[in-house]
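Next up: the structures, one after another.
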Structure 1
Amino acid sequence: MLNVRLRLGAALLATATLAACSDDNPAGPSPEPTPTLSAANFQRLLVADGTAATARLLAVHNDSAVASFNLLEPSSYAYATNSGRFAALQQRVRGRVNFFDAGVWVDGTTGYRRPASALTFQLTDSLPTHATVTGPWISVFMDGNGRAVWLNEADFAAGSPRVAFDVQTGGPHHSASSTIVINGTPYFVFSPRNPAGGLPNAVEVRTQSGQVVASVSDCPSMHGNAALMNGAAFGCSDGLVVIRQGVAGVTATKLTTSGEMAGLGLRNAWAAKSGTGLILGQFSALPGQPTRRVLALIDPVSGAINPLPALPTGVVDHWRAIEPTKGQVVLIANNGTLYVYNMATRQLQHTVPNVTPALAATGALTHQVDVVEDLAAVASPTTGEVVYVNLANGTIARRVNVGGAPSRLTFTGAKQNGTFRLAQ
């Protein structure tokens with residue numbers, strides 16, 4: 001039985017060690033007129049080590065260290081909120097999600113640059129694994145007990161972060177949750193526990209009052225999900241489920257693949273944090289069939305599924321990100337090459353070789369990739385670097401030696417190019 005609760009999350013203490021904010025505005029009287037600075041001055045990169053329980057916040061415009069944080073274990077996932085001001089580091093085995101105020105954000109033409117801090121609010125639960133950010137909503141699924149939680153960025157900005165909604169999905173299992181927003185109303189999507197065990201086989205959509213408004217019971221081996229503001233996709237071994245607005249309200253519909261993708265099921269999916277654009281899906285063959293793997297763009301509203309050109313033979317995508325402003329799919333592959341696709345034309349736009357050394361066949365640390373307009377950051381744990389790639393021209397912009405084994409990372413602050421007046 002599913003138990004749905006509205007909750008106020010408990011505030012717990014996160015350990016943080018702050019370094020000097022070397023990118024902050026220097027002391028002294030404010031210059032006149034107020035300085036106007038590029039977007040990079042309002043961007044910071046949160047980088048978590050893959051072997052040590054530490055993370056660092058770096059200023060993007062000059063690569064200086066802004067802050068350092070102590071964790072319970074090496075982070076299993078890093079992500080930022082839609083505004084870019086707040087970020088999270090998940091620690092799966094130790095059951096912790098720490099949240100941070102990165103101290104940088106933009107509002108209209110004004111840019112803010114403040115000291116960074118670890119928030120006292122955190123999630124302490126069993127095996128936090130999959131997380132999605134869709135517009136203002138953040139959702140985290142706890143594999144260890146089947147609990148799905150949702151938080152809203154507005155509560156963070158107001159200084160009172162909390163769990164706004166949660167669902168007990170029936171017990172421990174590997175699953176996922178996400179959010180769509182239709183006409184300003186949030187809908188919470190998740191996969192309940194399969195009574196027979198193993199991966200889930202169903203998808204449910206609930207309102208904030210807990211009412212089930214749509215569901216699909218035929219989604220075998222559900223794995224992989226992503227959401228836009230107006231639609232979501234959940235993977236099944238024989239297709240996918242899309243959640244979208246219908247004539248009479250929100251609907252959940254099972255789709256199967258056809259044409260050159262016939263017989264493939266959605267296994268993983270990604271979307272931009274802004275909740276706009278298209279969903280990137282990784283499709284693979286059914287168990288027992290010849291190995292096939294296809295990357296495709298999904299429009300959950302129309303149901304259209306369009307494959308991207310295949311990577312070279314033997315090359316496998318390792319980590320992927322979507323940049324919505326210019327409409328680009330960015331992925332690092334097992335050969336250490338960064339591939340950039342244009343979402344509008346679905347064509348390969350740039351191939352950037354030797355971004356990182358080729359990944360080991362087994363046991364390689366995660367090389368997470370994140371993007372803002374015209375810029376990608378790639379973690380290179382074997383070289384101790386963060387590699388910045390210019391997405392406009394497909395070249396390596398610079399390599400920053402951060403030491404250790406950087407693995408998980410996320411941009412915070414401004415997501416788009418432009419100039420912003422520094423708030424005093």
Structure 2
Amino acid sequence: MILATTFVALALLGAPSLEVQQWWYGAVYWVGGAPERATGYLNTMANLARYSVAVWEIPIPSRMGEPQAVEAPDAAQAKTRLDLSPPGMVIPGPQPGHWWGLPPLQLDDLAIPPLILIVFPTLEDLQEELGNFEIIAGFSVPPVFRCPQQRAWLSPWLAGLVTQVEGPLLVLALETESHTFFRHTLAHELRHWGFWLWCQLEGIEFKELPLLWLEGLVEFSLLPRSAQRLSPLELYPAAAYWAREGGLLEIPSWLSYQVGASLVHLLVSKHSWQRLLVLLPEYLRGGEERLAAWEPEWRAWLSGELPRDLEERLRALFQGMEQRLVQCAGMLKPIFPQAWELLFAGPERWPHFWELVGPPWPSPTPELWEELRVRERAFVLRLVDKESCTLAPEVSELLDRLAQLREEGRWEEYLAAYVEGVRTLFAGLPPSPAP
């Protein structure tokens with residue numbers, strides 16, 4: 001199908017080239033400009049969105065009506081002039097001082113806010129902008145980056161945009177050389193949107209649910225039927241490794257995908273997917289007590305002997321993820337690109353990661369200074385306490401030290417402080433001995 005819409009340039013708060021476009025269920029911001037095959041991407045979004053809602057056995061929302069355009073100095077006045085109340089929303093429009101009023105979507109008898117997508121040209125662009133090298137895409141509902149420290153370290157255009165979005169938000173990367181990557185990440189995140197719609201109809205607070213459920217339900221819903229016939233050990237080796245000593249309550253976030261999917265798979269094998277969706281409200285409201293009651297059966301379902309080589313790889317993987325080596329490699333990439341290559345070589349190489357990180361460092365250039373300065377935001381965006389919106393003293397001290405050394409151009413000392421910050425604050429390693 002064809003989504004006929006005109007592209008328009010957007011200048012927003014010092015943003016890179018942006019284009020905003022209407023789609024069936026909201027609006028899309030293309031960072032760096034719209035791609036050549038934009039209509040094809042929009043058709044993919046529309047098709048996947050419908051499948052991503054239907055899998056939860058709920059009605060598909062009505063398509064969004066035409067945006068209302070208005071000129072105003074700020075979003076508040078734009079809302080007043082448009083007389084638009086939630087769940088409709090006002091978003092930055094095609095030019096500075098121009099705003100779009102997006103009408104709500106209709107989901108059965110419920111009015112819901114539209115879905116906003118921010119699409120980056122590459123995964124690297126997305127990760128650097130968010131200071132998160134462990135992410136490949138994300139779905140969230142307001143408030144996004146609620147802490148002032150987070151907003152202060154985002155690029156002004158992104159901080160302005162995400163704080164004005166009053167509905168669900170999806171960020172992902174286009175990666176134009178791999179359409180499969182785009183489809184895979186888009187399908188996953190749109191399933192989150194579909195589940196959020198299900199939660200709206202069921203009166204369940206989406207943001208209060210543990211990642212075990214949020215990621216597990218989505219991961220299983222995307223599992224091909226042919227794969228569902230494989231043994232639990234083949235499908236969920238990391239979950240099986242974790243089940244030996246861990247449980248269903250305190251799970252590292254990166255493991256929530258496999259552990260959650262394994263639990264959902266177990267429940268589906270007992271009930272069926274359709275019956276699970278009927279029981280799910282009761283299960284979700286059962287909280288930790290319900291999860292704890294399932295642990296013995298879940299462990300037994302995943303029991304068995306893993307191949308020795310796989311077990312060794314999993315041991316290295318768990319150690320590396322505990323040290324957040326993916327985040328560390330992204331932080332170090334400008335001065336130590338081998339770190340990224342080391343990760344892709346396989347988990348068995350990960351125990352040697354910190355043995356290889358060190359001088360000689362590259363000579364300073366304006367580009368290197370800027371790349372590291374941008375990455376400094378990760379210390380705030382990833383390490384701020386999101387409940388109290390406070391930073392640990394050691395994080396604040398590091399940022400002050402880095403700013404001083406950067407201003408004075410003391411490259412070697414800056415690198416030493418920066419790398420030490422990555423080691424101690426992200427990897428959780430003890431401080432290096434004084435030289």
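Rule-based calculations on the coordinates, nothing more; no lab input. It should be emphasised that the depicted structure is a prediction, and the values quoted were computed from it without experimental measurement. Cβ atoms are built from the backbone, for glycine too; each structure is taken alone.
Annotations for the structure displayed:
- Comparing mean count of other Cβ atoms within 10 Å over residues 65-72 across structures 1, 2, the highest figure is found for 1.
- Structure (1, 2) behind the derived value 0.95 of Cα Rg over 2.2 N^0.38 Å: 1
- Read-out helix-only ellipticity at 222 nm (-39500 (n - 2.57) for each DSSP H run of 4 or more, over all residues; to 500), computed value 0, structure in 1, 2: 1
- Structure (1, 2) behind the derived value 13.8 of mean count of other Cβ atoms within 10 Å over residues 313-320: 1
- Taking Cα Rg over 2.2 N^0.38 Å, for residues 89-216 alone as the criterion, the top-ranked structure out of 1, 2 is 1, with the highest value.
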